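Once you scroll down, you'll see the structures, which are given as structure tokens.
The numbers here are math on the coordinates, done by the rules we state, and not lab data. Quick caveat, the model's predicted, so the values are computed rather than measured. Cβ atoms are built from the backbone, for glycine too; each structure is taken alone.
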Structure 1
Amino acid sequence: MSRIGKKVIAVPAGVTVSFEDGVVTVKGPKGTLTREIKGNIGVKNEGAEVHVVALDDLKETNARHGLYRALIADMVKGVSEGFVRSLEIKGVGWKAQMQGNKLVMNIGFSHPVEHTAPEGITLACPSATEITVSGIDKVLVGQVAADLRAYRTPEPYHGYGIRYKGEHVEHKEGKTSGKGKK
């Protein structure tokens, strides 16, 4: 049995969780999220707590038990608090700015790179070298942040690129002249 799947999900005030026909719906002050539950997994709503239950003892069910518990817990947190992922741009003359709902980045290419946020995601630039991605769906926030980072991943010699805030990039030593070697 999954140890994570056995944990109880605390539901804050103002958030409702419902489970009908294999679909979990979580409503809160920031919005509504739904997810289909596959396999023999049940969701029991008991007041301010939600329990995720494996209805049989098959290997696939046990594998999904903890997964769906974690996904439902993220849905509850998303509709009540939301998720934010911050990125920083490192590079000489590299910057980002918002133009309407588009993020325009000058990151060393011959042309500016434009990225439009999908529905449910908010992009912002608190400064010229910072980007924040926010929304209620943790998976979508992480995917958009990863897509932005993929435009210029941090390179290990100078550290230029787009990185997550607080991410450490291991620097490599550059080439040596080779003089004095035999």
Structure 2
Amino acid sequence: MSRIGTKPITVPNGVTISVDEATNVVTVKGPKGELTQPISRLLSLTQEDGKVEITRPNNLREARSQHGLARTLISNMVDGVTKGHTKTLEIVGVGYRAQLEGKNLLLNMGYSHPVRISAENGVSFEIVADDKTRTQKINVSGIDKQAVGQIAADIRKVRKPEPYKGKGIRYSGEVVKLKAGKRAAAKK
């Protein structure tokens, strides 16, 4: 039995969940917006007393594999339309900087031209300067967790942290393991 799939999802006030029986598409509406997600036809949703439960009719392999996934996707949608999702990235390195250009993000990362990241799928950017560590932080936020994570990964991909000095774009809290340089290796 799926441990995650059997947990009920609590639905806060102001959030409505509806399921289209013909296509098995779940729609979640809340104060921040609306999200839709198709789920497997092997699963069924039941709503009662402010809770949503996902059940499967049998223990086929495919039904078991989709059970926990569907519950997590719907839970993320409920969190997104109530609180929203945020990913924070840090820019480390001299001369590396970010700035907002309308709703889009403009990154100067040591290339011959700035890299422009467009805000799509309801995702917004915020830049915070940290005077203590002299770095910039980029907050990527939106209601769709998958879109926020994908755009954050695309931003990190512009200049991944390099292993010798640790310069580049990294997730907040990410630990970059530094390698020893030539000089440190030659002294041994």
Distance in nm of label points 7 Å out along Cα→Cβ at positions 123 and 171: greatest across 1, 2 for structure 1
Comparing distance in nm of label points 7 Å out along Cα→Cβ at positions 35 and 147 across structures 1, 2, the largest value goes to 1
Output 43 (percent of Cα pairs over 15 Å apart, for residues 115-154 alone, calculated) maps, among 1, 2, to structure 2
